[in-house]
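Rule-based calculations on the coordinates, nothing more; no lab input. Model, not experiment: these values are computed from the prediction. Cβ atoms are built from the backbone, for glycine too; each structure is taken alone.
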Structure P
């Protein structure tokens, strides 16, 4: 058992016994040795079910919204990506920061491809930090936006054919939306029934409308956690859409990452007379 896992269980037990929080969200074991699942611990005697290992892949921040109106504080384990997601949700006014207790966990990368290009392995905000801060890596823009650059190198016809092929796979399961911390509207537009709005049928046109609309809704609010791609059962390259938007933002307005304490809030949601407009 790792020292951090031991400290996590002890911290969770203390928080629950003292009544500081009413629930701790972390990771728990499954019957598969290489898998974990989100775990909700509400009793001190259950803290032994919490784990911390290389298989703790699932993002936890989205589960905050199941406790949108808590009876007491909610504790949640946060890595770098989770902490950025929490900042995103709080900034979107979907949760009050004072209702949260963040257990910071430095992360050297988990069993997920997106971790290879993670530049923020330490939580960017927390109430208690377990373990020592780890060395963070510098991810060049060329590596961060590699998939986007490769697609930009195609002709417009090739790009169209590529995305038509990808969108044709979508089965409208909405797993990407359900896992994404930036998709935190109380009611999603895709769940509303309006004539001429978003249809539910599975065809290329409807799939394209959903995929592109979601990408623009997320836009500058994407924290690049990769949860959308990780949970997609059809293997769609969803991050290539949102990272295209982020790449354009970086090209037009300078270096930008969402969810950091120093992030410029809603860069696509504000207007300034000094903004560049030569792209119009």
Structure Q
């Protein structure tokens, strides 16, 4: 190896190490503006130059494309700022920057707590825990931003109850009803006392260059593919374990009164949702 080749290799390695810090800062900024008053700023942390940039929360389905990202955070997730609170954190980071230094994969655990408005206009406190699988890309301006992100819900419980006591009241459905045409949910299995705790998302493995999809490695890749195969053999679909435990479909607005209070049009207009606050259809 020539001196030039050694220097080039060393420079790439330094850039990859620097990328880890920049990626941690990026996901930290994402959580830092994930508040009622600044939710509309969240898209700034995403790679909006990428046509396939995406975000999936819980059982809401996958929002794909720059305009979908903007709609999700600036319109669909808009909340009353007085008396509400959305504080989430990122912990146990596992970040793998590609050998070519162009992309990165990561997994973070995320404890949190929220205050939301209940069906009577009061405020209600919740514990909200989950994990993120994430893919980042270094854009043309030299900055690392979120390319693909998925929030895997672990539990959401009443502040005064444990996940063992309150799992049947898990929130399902989007933050608010909306008219966006998102892609189907790729996986949803929060804690319940009737099924196993499958370890998804699994952490990423080292890799040289980007290929496949985020779900390929989040479900275990080649190394742990038996786990994914076992889950789908037993439950059949991405929401099968949830449906077995709860006896109902995922993605339907329940235990989230604010979600049924209005429907958001693609232009951001608030319309009658056609639902009662418990998620049932109005007669």
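Assign the value -9500, calculated as helix-only ellipticity at 222 nm (-39500 (n - 2.57) for each DSSP H run of 4 or more, over all residues; to 500), to the correct structure from P, Q.
This value belongs to structure P.
By the measure volume of the Cα convex hull per residue in Å³, for residues 167-262 alone, tell me the structure among P, Q with the highest figure.
Q
Can you say which of P, Q returns 2.6 when distance in nm of label points 7 Å out along Cα→Cβ at positions 143 and 159 is computed?
Values: P: 2.6; Q: 3.5.
Computing distance in nm of label points 7 Å out along Cα→Cβ at positions 143 and 159 on every structure in P, Q gives 2.6 only for P.
Of structures P, Q, which gives 2.0 when distance in nm of label points 7 Å out along Cα→Cβ at positions 39 and 255 is computed from the coordinates?
Derived from the structure labelled Q.
Suppose you compute Kirkwood radius over Cα pairs in Å, for residues 15-102 alone for every structure in P, Q: which one lands on 14.4?
Answer by label: Q.
When mean count of other Cβ atoms within 10 Å over residues 79-86 is computed for each of P, Q, which one produces 14.4?
Q
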